[in-house]
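Where a number appears in this text, it was derived from the coordinates with a stated rule and is not lab data. As the structure is a prediction and not an experimental result, all values here were calculated from the model. Cβ atoms are built from the backbone, for glycine too; each structure is taken alone.
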Structure I
Amino acid sequence: MRKVLGLTALLLGVIIIACSWEYLGTGNVKFLKLENARNLLTWIGLFGILSLGQAFVIITGGIDLSVGSVVALLGILAADLLAKGEGLSPIVVVPLVLTLAAVIGLWHGVLVTKARMQPFVVTLCGLFFYRGIARVVSGDETRGFGGAFPRLGWLANGFLPTEDGLLPVPFVIFGLLAALVAGFLHLTPYGRHLFALGANEEAARFSGVRTQRLKIAAYATCSFITGIGALLIALNINSLGPTNFGSFYELYAIAGVVLGGCSLRGGSGNVLGVIIGAALIRVLTNLVSILEIPSQLEYVVIGGAILFGVLLDEVFTRRAGAAA
């Protein structure tokens with residue numbers, strides 16, 4: 001809880017300092033304007049969903065570097081199946097894409113557990129593999145949904161309760177998914193087993209936890225949730241270039257989780273922290289644009305955020321060890 005409170009204070013501090021800096025420089029505060037708030041909440045929701053999925057594997061002590069390429073592949077496949085020719089019904093395409101997402105995660109989990117390969121290697125190979133398939137499937141041509149499927153588009157671009165409302169639908173979906181994930185991780189035996197697996201896999205196995213099955217399920221869940229995010233992001237952007245769509249998305253997802261207090265060693269973390277961590281990443285990215293900081297520095301900001309999160313985790317871990 002101390003990590004969450006510290007992260008919340010950091011988020012508020014960044015916003016206050018940036019807004020003060022902008023006001024002193026221009027006499028205006030774009031960050032607080034309605035249009036910017038809508039855009040910011042939308043992207044917090046979209047990238048927050050990816051962070052929720054990533055949290056499952058990081059809690060086990062693993063990592064998924066293929067997220068961005070999976071987003072690209074699933075988004076392009078969805079666009080092709082829906083919009084190419086006469087197309088298929090969304091009722092068919094959406095479950096099909098989400099099933100494929102779960103199968104990808106299942107495959108990762110099997111390689112990690114049965115073949116005893118390192119998660120870093122498995123998912124790094126996936127990063128290249130799925131990006132290559134996306135390029136082959138699309139013929140290196142940009143895909144999109146056009147103006148079709150307004151109901152699906154509303155899930156990625158709409159607002160509640162009306163079109164003039166402040167609350168974007170992707171942020172609401174993120175909130176609902178976060179509640180479900182929090183309930184699973186913190187209130188069910190399987191969630192506690194997941195933390196035990198990440199903290200000490202051997203001890204968890206001796207305690208009767210089916211560690212291999214649980215780890216496979218964690219990777220499948222990660223990719224399934226990533227599939228939800230992929231569909232929403234693809235519908236929001238509506239112009240999917242196979243070479244760059246989804247690039248570095250895995251870093252945003254990992255940064256949100258690590259900043260949120262989930263240790264890369266595994267075995268610790270909470271959903272509230274992931275929510276705040278994902279929000280902090282998007283706020284930093286948004287402020288880079290508003291304060292007219294060169295866009296090339298965006299990745300410097302993200303890298304610095306990940307470094308800060310890991311350093312903070314190291315400090316808390318050492319203090320906890322010293323106290324024990």
Structure II
Amino acid sequence: MQTKNKHAATITFLLFFCLVLPIALSLSTVLEPAKIEVSSANPTPLGYTISLSLFVFPMMVLLTWFLRRRDLRLQKQAFKHVMLLLVPTGIILDVLFGHTFFSFDNHHAVIGWMFPALGGGLPVEELVFYLSGFVVVLLFYIWCDEYWFAAYNIPDYVAEGEKVKRILTFHPVSLIVAVFLIVTAVIYKKMFSSSPSGMPWYLMYLVLIGLLPSSGLYPSVRSLINWRAFSFTSLVIVLISLIWEVSLALVYGWWGFRPEAMMGFYIEPWNHLPLEEVILWFAVSYTTIIIYEALKLWKASGKKFRMAFFGVK
């Protein structure tokens with residue numbers, strides 16, 4: 001099973017490449033992107049607020065299914081720990097860097113409740129997004145792993161946990177990719193972008209939260225990830241993001257991106273979407289699922305945290 005899963009990981013990344021490459025080539029043919037003229041001062045009343053149903057509705061359905069499954073005790077423990085880690089982290093980072101990366105100029109698209117953040121208040125919808133976003137990603141994966149693609153999951157996680165000497169290891173490829181992406185982004189911004197001032201802080205942030213966990217956890221969980229469930233979850237999140245962000249948010253100004261914090265590579269046919277957002281669509285599933293599988297492995301091992309992750313008592 002582990003050997004098959006390792007092959008499935010390679011196939012999954014090749015599948016994504018086979019999809020991303022022709023999409024990129026097709027978008028590159030657009031030399032003069034169409035302009036959408038919005039004549040109304042308030043074209044989408046409470047648009048951002050109501051659009052969060054894209055996350056909240058499936059979250060509630062999947063959460064109902066998940067809570068009713070009494071046999072998923074181990075999965076529920078890991079789910080709880082992942083949420084306790086990722087949701088507060090996402091909110092804290094938004095409080096610290098929300099105004100550094102984003103702008104929220106369409107005040108009619110939100111209910112107007114603000115929560116305190118560095119640089120000024122942020123819409124409360126941001127809190128709902130960070131909560132429902134992480135939850136729905138992980139619930140989609142768990143549902144696929146335990147039901148839709150259950151034939152490809154690991155049937156005995158306890159046995160797998162006993163085999164692992166320590167979960168935290170070193171994956172040099174993740175570190176090399178992280179350094180490459182950051183260096184490339186800095187060079188592109190300073191030498192080729194239309195906004196060379198500032199630094200590509202948003203991409204640096206995504207690389208650190210996306211590849212830092214995998215640099216220490218990926219070797220231990222690669223053969224345990226249900227890659228069919230992973231690919232399905234990733235494609236669902238990309239579909240939701242295309243509808244939510246490309247078709248609605250950027251067109252009607254629910255939020256925008258500060259050019260000084262972007263690397264300066266924009267997908268013009270997608271309403272001037274920064275490349276960083278496409279990276280985010282994939283990174284959120286990748287990071288969430290890797291952390292979930294690592295924590296599930298820890299719980300299955302029955303070991304103390306230090307022993308499980310570092311191999312020391």
If you work out mean count of other Cβ atoms within 10 Å over residues 48-55 for I, II, which one comes out largest? I
Taking distance in nm of label points 7 Å out along Cα→Cβ at positions 160 and 224 as the quantity of interest, name the structure among I, II where it is greatest. I
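Here Cα extents along the principal axes in Å has been calculated and equals 61, 42, 36, so which of I, II was it run on?
It traces back to II.
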Using the calculated result 3.2 for distance in nm of label points 7 Å out along Cα→Cβ at positions 248 and 272, pick out the matching structure from I, II. I
For 3.0 (distance in nm of label points 7 Å out along Cα→Cβ at positions 96 and 176, calculated) the corresponding structure among I, II: II
Given 0.50 for FRET efficiency 1/(1 + (r/R0)^6) of positions 24 and 296 (r between Cβ atoms, R0 = 35 Å, to 0.05), calculated: source structure among I, II: II
The highest value of FRET efficiency 1/(1 + (r/R0)^6) of positions 72 and 288 (r between Cβ atoms, R0 = 25 Å, to 0.05) among the shown structures I, II is in II
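Using helix-only ellipticity at 222 nm (-39500 (n - 2.57) for each DSSP H run of 4 or more, over all residues; to 500) as the calculated read-out, with -25000 as its value, let me know the right label among I, II. Mind dumping the intermediate values first?
Working: I: -25000; II: -20500.
It was calculated from structure I.
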Quick check: 29 is what I get for relative contact order in percent (Cα under 8 Å, 6 or more apart), calculated from one of I, II. Which structure matches? II
